[in-house]
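**Q** Multiple structures are listed underneath, in structure tokens.
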Structure 1
Amino acid sequence: MSNEHEGHRERLKGRYLSEGLERFEPHNVLELLLFYSVPRRDTNVLAHRLLEHFGSLVGVLSAAPEQLAQVEGVTLHSAVHLHLIADVARRYFSEAIAPPPNDAEREDLMRYYGKKLVAACSGLTEEALFLLCLDNNLREISTDRVNTGNPNAVQLPNRRIAELAMRHHAPNIILAHNHPRGLAIPSREDIAATLALRDALGAISIDLVDHFVIAGSDYVSMAQSGYFSAAARRAFGLRSAQDGAPEE
């Protein structure tokens, strides 16, 4: 690497240390990130190439590693490094939310889980399904990202959800999935699949407490919206618990 490039790197690092990222152009941010996976080349051209290909800094950091690696000059090492940034940010903001106290009411716990799962979905460009396993006191045991769909749909893998809940010895669970390009409103398919899954889990003594539908910073609780009610079940051709087993 030439002395000119080395000097540029040191100047950009010094600028970041003295003033932060607020006044950095998108290509400067990418340059700085690429310094740590591209040690001996000029990263300015590569940063501009990535922005041209993906349209924005968000587009670059949201892209899958295999998409990033298709851009000329981007190695798999750099692709993983760039993709990792958004994943680490999501995890940071999710875990930075302080849990409620031990004597918190159920409503406070549900709000906390809603905020935590909104943070986990932040910036995702395709639908993803999260499973939150809870103990008898509705306290978190684990959070798993179960699967990822396309930008418009996500499936509920019933067997996988049941296996994870049993592996964690969770008597209660919460599901959450995001609508990257839509509203935080469950579709008819979302509701029908959730009710069917709730019946199946109930048969093995696992309670599906809620299913959050997330869009941006907003989310809707299916349980609080009445989608778990007897009226909703009748609308989807399912019997209420007091009527016996659900219809096939």
Structure 2
Amino acid sequence: MRNLLPGKLFACVLFLLLVATGCRAAAARPVVLAPEPGEELSGGQATVFDTSPNAFSLPVPGLEREQRLLFFVGNSFFNQNWVTAPASTTARDGLGPLFNAHSCAGCHFKDGRGRPPAADGELSTGFLLRLSVPGTTVSGAPQPEPVYGGQLQDQAIMGLAAEGAISVAYEDVPFTLGDGTVIILRRPAYAIKDLAYGDMAAETMVSPRVANQMLGMGLLEAVPEEGIVAAADPDDRDGDGISGRANYVWDSLNER
């Protein structure tokens, strides 16, 4: 009887090679992802297709003439520097006596996000320190520091001293990513020096803040108050997993 084992073994090996080759070809085949309808309109009809540094500073497309006029008038005030009073430019005088920036755009440059100082002594853009002591005010807000208030103001008009200066020291901290790659993060430690108006309370707490992007402010303003209240669902009665609450600000006139 003829031995058929070598032939069968060869056929099995050949079959496995063909299957493996097919699997590799299938695995290498790219997956084509189709965009969802309207995916390019991330902001709906208010989407702006601009990738320049001015992308955040453009009005919503399709505004009426009067609305565009209001936008550009408001934007001009946002960008203009305030000056010390009295001045000939009475519409924008009254800067100080203590302050953090000469204009709104001084913190929200081109309506974008601020950044903390990269090194000690460097002037930052849109960065400040909030101050508080334990306890809350009648409105539920943090209790401001007794001498310097709720925010350190590191600039002043001519003839006066700023409240103080911000100092920062960075510590390099290694961090391991999920794939094992080790990167270096920088941990900041902030301090306040050169206090001009006395010592701060011993229990003072400091909170560093970076200016937010100014996006969609007009869209929020266009939503009527009754619409926000009607959409509130604090107890999730509709069962969608969202407990939305209307955010009421403190009314200083009526103290509520």
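**Q** Given a value of 7, 26, 28, 18, 14, 6, 2, 0 for P(r) over Cα pairs in 10 Å bins from 0, in percent, calculated from one of 1, 2, which structure does it belong to?
**A** Traced to structure 1.
**Q** Figure out for me which of the structures 1, 2 the number -6500 belongs to, where helix-only ellipticity at 222 nm (-39500 (n - 2.57) for each DSSP H run of 4 or more, over all residues; to 500) was derived from the coordinates.
**A** 2
**Q** While we're on this one: When distance in nm of label points 7 Å out along Cα→Cβ at positions 117 and 133 is computed for each of 1, 2, which one produces 2.6?
**A** Answer by label: 2.
**Q** Let me ask something additional. Which of 1, 2 yields 17.4 for Kirkwood radius over Cα pairs in Å, for residues 85-220 alone, as computed? Walk me through the numbers on the way to the answer.
**A** Details: 1: 15.0; 2: 17.4.
Working through the options, I get structure 2.
**Q** Out of 1, 2, which structure matches 13.5 when mean count of other Cβ atoms within 10 Å over residues 93-100 is calculated?
**A** Numbers: 1: 13.5; 2: 16.4.
The read-out comes from structure 1.
Laboratory data are not the source of any read-out in this text; all were calculated from the coordinates shown. No experiment lies behind these values; they were computed from the predicted model shown. Cβ atoms are built from the backbone, for glycine too; each structure is taken alone.
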